[in-house]
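Trainee: Read through the structures below before going on.
Rule-based calculations on the coordinates, nothing more; no lab input. None of these values were measured; they are calculated from a predicted model. Cβ atoms are built from the backbone, for glycine too; each structure is taken alone.
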Structure P
Amino acid sequence: MASSYTVVVSFVLAFYCVSAKEKIVGCYYGTWATYRNGLGKFDVSNINVDLCTHLVYTFVGISNDGNVISLDPYLDLPDNWGRDNFGKFNALKQQNPNLKTILAVGGWNEGSAKYSVMAANPTLRRNFVTSALNFVKSYGFDGLDVDWEYPNARNSVNGQADIDNFTQLLKELREEFDKYNLLLSSAVASVKDKASLSYDIPAISQYLDFINIMAYDMYGPWEPVTGHNAPLHKGEGDENTPKESIYSVDVALEYWLSQGCPPEKLILGLPLYGHTFKLQNAAVNGVRSPINGPGIAGPYTATNGQIGYNEFCDKIRTETWDLRYDNLAKVPYAVQGTNWVSYDDENSLVEKVEYALNLNIGGVMVWSIETDDFHGICHSVDFPLLRAVNQAVGRSLPSPSPPTSVSPTTSSSNVPDTTISTTTSSSTSETTENPSVCKEEGLTANPKDCSSFYMCVRSADGFTHFIQYCPSNLYWDQDKKICNYADSVQCEA
């Protein structure tokens with residue numbers, strides 16, 4: 001939030017329970033990281049409650065009748081010998097009474113179609129509002145984050161009507177949530193050519209306590225050339241490109257503010273991960289160099305084209321990389337032969353935070369905490385990126401403990417973060433005793449679809465399997481247990 005406030009936003013401060021000078025530091029938590037292997041495994045117990053003002057639990061979804069549902073009941077709920085992650089997550093407030101917990105609904109893999117249908121139908125909207133309210137209250141959350149990706153985009157059913165329908169949905173949520181002093185937020189597209197298709201910005205700003213702009217995935221291996229995941233300004237290779245044609249953090253912030261988003265409600269999204277590219281020619285390796293698609297995968301997220309900071313910092317610690325810095329865009333990148341990686345480090349994140357705070361916005365959020373160096377493998381402290389963000393925001397933190405010595409686990413469960421766009425994978429589940437689907441815990445190929453795979457988890461009735469999807473044009477590689485290039489995978493589906 002801004003350093004000075006008007007009476008108009010005083011009710012928002014009461015919700016946040018933070019001092020007038022403290023900014024929001026929101027932390028998205030990718031719950032599927034509990035199934036990752038070795039040092040990539042991340043549970044609720046790994047969360048440092050002092051490093052976030054708001055924690056966001058991702059994701060729940062919706063059924064065809066508009067009701068909010070768990071996408072991983074075994075993990076989320078206590079029923080049927082479940083792991084009760086909802087309960088453990090909200091119990092973190094016992095360690096930090098000022099912490100706010102938010103439940104996120106939607107995400108990339110949930111798609112747009114179901115939300116487009118729901119928002120257009122008054123009965124389905126009512127189902128959504130009622131069930132969302134019940135979910136939040138029943139499990140002890142302080143609010144809801146609506147992550148519909150995106151109104152009037154992707155596989156939307158109702159097109160431009162989504163824009164007004166989304167506003168109406170938020171209005172109805174606001175009316176009910178106000179009765180219980182609950183928070184309401186939304187994760188939104190950041191850049192103009194996407195946001196302008198999806199949102200009536202002045203209208204949605206009336207109903208949301210804060211608006212998380214996902215200012216990352218601006219460039220990636222879906223493009224024909226290399227580019228930065230989250231450049232602060234236009235960078236190398238774009239010197240002669242008009243600013244309004246650039247995807248960058250500064251342009252995104254300026255757009256949202258110019259369209260009427262109150263600065264105290266605007267939250268800048270920061271990535272704790274990078275994108276990887278495969279260069280066509282190792283000798284042509286700057287920004288905007290031709291590529292042959294996605295690059296290396298990390299050992300934990302296991303997805304070509306995307307890599308967590310915890311994975312990449314270990315690579316540059318143990319391997320030889322040419323580390324570079326784009327002084328125009330204010331972000332680093334790295335080259336190793338035909339491997340090219342765009343990422344963020346402490347310096348680039350601080351640059352973004354300082355720029356954003358000069359605009360008096362409400363704060364920042366990170367996507368997502370489980371890809372920071374949370375064990376402190378590469379640094380002298382745990383969560384080095386998140387700590388740098390907190391310091392730049394001006395929050396006082398307890399002295400960090402020395403990193404704990406950890407040993408890799410032997411679990412075979414390794415769920416890749418399969419999104420190549422803004423957010424990450426969600427899943428649907430069913431319990432099965434069919435040995436052709438699940439023979440043991442871990443990951444297994446989908447015999448009917450080369451581009452998806454199953455994550456198998458033991459349950460009281462046999463196995464519960466969750467379907468996961470690879471990014472576009474990639475197939476599941478059962479031997480390597482990663483999403484890989486189609487021509488590198490033998491698939492007979």
Structure Q
Amino acid sequence: MANYRGGVTIPPASIRVTEVLAALSLTTDLATGAPFEKGLATCLVATDLAERAGLDEADRRTVFHAALLGAIGCTSRASENAAAFADDVAFQQAYHVADRGDPQFFENQMKEFGSWAPDRQPQLRDRFETLAPDQRSAAVRSVCEVSRALGPRLGLPEAAVVALTEVKERWDGLGAPERLRGETISLAGRIVHIAEQAVLASAERGREEALAELRRRAGGHLDPDLVALFSADADAVWDCIDVPDVLDTVVRREPGVPLHVRTGERLGLCLALAIVVDLKGRWLLGHSGHVAELAGAAAGLSGMSADECETMRAAALLHDIGRAGVSSAIWDRPGPLGPGDRERVRLHTYWTERVLRRCPGLADLADTAAGHHERLDGSGYHRGIRGRDSAKPARILAAADVFAALTEPRPHRPAFAADDAARELMVAAKAGELDREACAAVVEAAGLPTPRADLPCGLTEREVEVLRLAARGLSNRQIAAELVVSERTVGHHLAHIYDKTGHRTRAGAAVFAMEHGLLPG
């Protein structure tokens with residue numbers, strides 16, 4: 001657990017990796033419009049079922065991790081889903097329970113589909129109903145590429161990563177992306193399917209109707225034998241989530257020997273969370289890593305210790321995880337936001353704080369990470385902290401976030417030149433919004449030369465340029481216009497990129513670029 005000294009949260013000496021994975025699970029709850037702690041509850045139900053099925057410790061550990069992080073790839077197509085269905089979060093909420101295998105039930109579901117955008121509901125419904133199987137498979141393949149890229153970084157066993165690529169498969173073979181059928185889906189994958197549907201249905205309609213829903217899906221969406229196993233002692237299965245603290249119970253029920261990392265070694269885990277969140281918007285790719293680089297360097301220039309600089313980088317990587325709960329239609333919008341959307345934006349720092357505060361291994365980062373939109377004059381959000389009530393790390397992070405955002409393109413403007421961004425930063429300091437010393441440190445940090453290592457996977461400079469644009473969702477024609485080359489040349493570059501990196505979707509390319517520090521750029 002985190003400790004406190006002088007009213008400030010200090011990090012523990014070592015961190016249970018599962019606590020960090022729990023934070024990622026909570027973040028994916030926000031991104032999918034699921035009840036908060038849905039992923040944690042799914043993990044408990046799946047682990048209980050695995051025990052009832054007689055799985056050994058290694059297989060139960062596979063189920064545990066696959067259930068906890070079943071939605072890790074949920075932001076892979078956030079921008080595309082927002083553009084096609086008006087709100088990616090609301091779309092995900094509907095998509096997770098849609099059942100195409102039962103025509104009558106699916107028809108009834110479609111009567112409500114798109115209700116989040118009443119003026120466009122008929123068009124949204126028609127668009128979803130007419131998606132061809134190959135289109136659905138292509139969309140889910142993006143989810144799978146993100147899961148496969150990030151799973152090993154998070155320390156997940158290979159069997160759990162495989163199960164994560166099966167989250168949209170179905171017992172009847174009508175799923176995606178590979179249309180696996182029956183026992184060709186891993187046992188872990190089939191257990192996770194049942195646990196997720198049980199938790200979602202019980203949250204919406206209660207346990208009795210949830211059990212009826214599992215039985216209705218048996219033999220179609222779900223493995224009928226596993227549904228029978230659940231039904232045989234359903235009350236006892238439900239009891240596993242009827243606990244005072246779901247997260248604490250998840251941590252205690254982790255099968256096998258738990259993994260720990262020292263506090264200073266959690267940056268790799270934090271980067272994985274940052275990548276999931278930065279995928280929320282095509283204009284946000286690499287933003288969290290950019291802020292972390294600036295904030296960490298500025299902290300060092302401000303006299304903070306090496307350990308404090310590492311903590312600063314970790315907080316910076318996680319400062320925007322609350323973005324997951326805000327529709328990408330807002331983050332990608334080129335025009336001005338209305339009052340309602342501005343309020344939704346202001347909530348993202350609240351959710352950042354709640355997720356981090358909830359997880360003991362990250363609680364020491366909550367105040368700093370959630371304070372990046374606070375302002376010295378009290379005009380910031382979400383707590384409206386004024387003056388020196390804002391701690392030094394939060395003041396540095398606020399300045400780093402502003403500078404990074406200014407020097408990155410946004411849907412309503414091109415990127416500022418570094419000199420222009422520095423001037424804007426100092427104007428904000430003079431106006432009493434940002435800390436002058438923090439701004440000066442960030443500007444100095446931005447001027448430090450950053451030697452680049454050899455490009456990864458043998459990519460050329462031109463291939464990196466193409467990769468950056470493709471990761472942001474530009475078409476071949478748009479990339480060609482941007483780089484003043486032919487579409488055919490772009491196609492050749494993309495073929496080489498795919499061969500060298502092993503990624504064949506925009507989301508996969510974006511993850512690769514962020515992992516190797518190629519975005520923003």
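Trainee: I have 16.8 for mean count of other Cβ atoms within 10 Å over residues 299-306, calculated from one of the structures P, Q. Which structure is it?
Mentor: Q
Trainee: From which structure (P, Q) was mean count of other Cβ atoms within 10 Å over residues 283-290 calculated, if the value obtained is 24.4?
Mentor: Value 24.4 for mean count of other Cβ atoms within 10 Å over residues 283-290 corresponds to Q out of P, Q.
Trainee: I would also like to ask the following. Can you tell which of P, Q yields -18000 when helix-only ellipticity at 222 nm (-39500 (n - 2.57) for each DSSP H run of 4 or more, over all residues; to 500) is derived from it?
Mentor: Q
Trainee: From P, Q, which structure was distance in nm of label points 7 Å out along Cα→Cβ at positions 227 and 307 = 2.0 calculated on?
Mentor: P
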